[in-house]
Structure 1
């Protein structure tokens, strides 16, 4: 994958940049969250108001205007193209084996309430233990595994409500 970026401004305007475009930016950090940008012989003062680094979302002030920026890289764009997104995990009702392996521990049982990020079971694959977590706050509807089961990639393991 290359190093391409898509920047969405206020969910209305989209700009595409490559790594060379980013290197060519004339940006100087003046103080924490304050930047000076020179573009086409024009000077701009930008202030970072809020950043959500994990979601790649930023709020900036430029010439007394507020802008919401969302940055996507090649991987984000590929995931989106494949029909996946961060929000799609919230509607998952089934958990499938992400790889072949052996179930070595089960942390939840049918009827348990679990929170997003709670460990549901441990899958050992290629001598590594992989904690499989809940994609959302939910209740375990059905378990189709037990400790010691060998599972193939794509096998239905858990149904969620």
Structure 2
């Protein structure tokens, strides 16, 4: 997946020690994954952060939504933030299917739902609970979205403002 993201989309993937608390980060032109991330988390992060990279490069609104937030976030903003996460996952799913990974739909849907539930709780309360506490199997499948044409453009790393 790393080489496909680089070759097909021109996005550099870097594996290194990403500062806590995040296991990954992006800046619009690069995706950074923590070297301690296991295979499953790494695949999720690659697909998901690819989705956010697409969003940041095609939508100023998505870029604005992707900036760090200090909880509690105003309730009217929680819905758009969760939809922003879902859209990123749909782009990530499109990437996986394009790469020939066709048996991951339920896994990605469950992982994404867990991520969205974790973030919704965090945005509303500021409490950082264990990620696995939000896991529920059998979540509704995502609709894959192919990435529109875009040119990766370096912006800022989210960790510069601390994002979970």
Structure 3
């Protein structure tokens, strides 16, 4: 039902809808962590200007990550789901699996894994909006991912 409604929307409107939804999840999660005073478990240092340089962080975050991660976590997962009969028409399960893999590829901290797992699930759902037009699905997810990473760079003061 929701998929059909979104499919009828203009492509740019869907970029905005998914961007705002994911930013809302991110904001709510950060707020909840702060309100509950949850101490995070840090696994790795996140990228820094001192270590990587501004240009490297910008290129990785705004070009490489949205494209490469869309290939790995949406396109490849979708491809596998079409080859495994058990996963046929199990969009929710596919979104959860994709989200968990997306989250586990962002292992800076436990809270970051959790929030990126949820975001990854939403991105996988976004990918399903324009199936069978895989090019359009890819462009939607990559554009939303770009905007999320751009927002993160602004939030963290890289831009």
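Nothing in this text is a laboratory measurement; each read-out follows from the coordinates by a stated rule. Just so you know, these numbers come straight off a predicted model, no measurement behind them. Cβ atoms are built from the backbone, for glycine too; each structure is taken alone.
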The value 10.0 for mean projected area of the Cα convex hull in nm², derived from one of 1, 2, 3, belongs to structure 3
Distance in nm of label points 7 Å out along Cα→Cβ at positions 108 and 140 gets 2.8 when computed on, of labels 1, 2, 3, structure 3
Matching 62, 26, 21 (Cα extents along the principal axes in Å, for residues 36-115 alone, computed) against labels 1, 2, 3 points to structure 1
From the coordinates of one of 1, 2, 3, helix-only ellipticity at 222 nm (-39500 (n - 2.57) for each DSSP H run of 4 or more, over all residues; to 500) came out at -2000; that one is structure 1
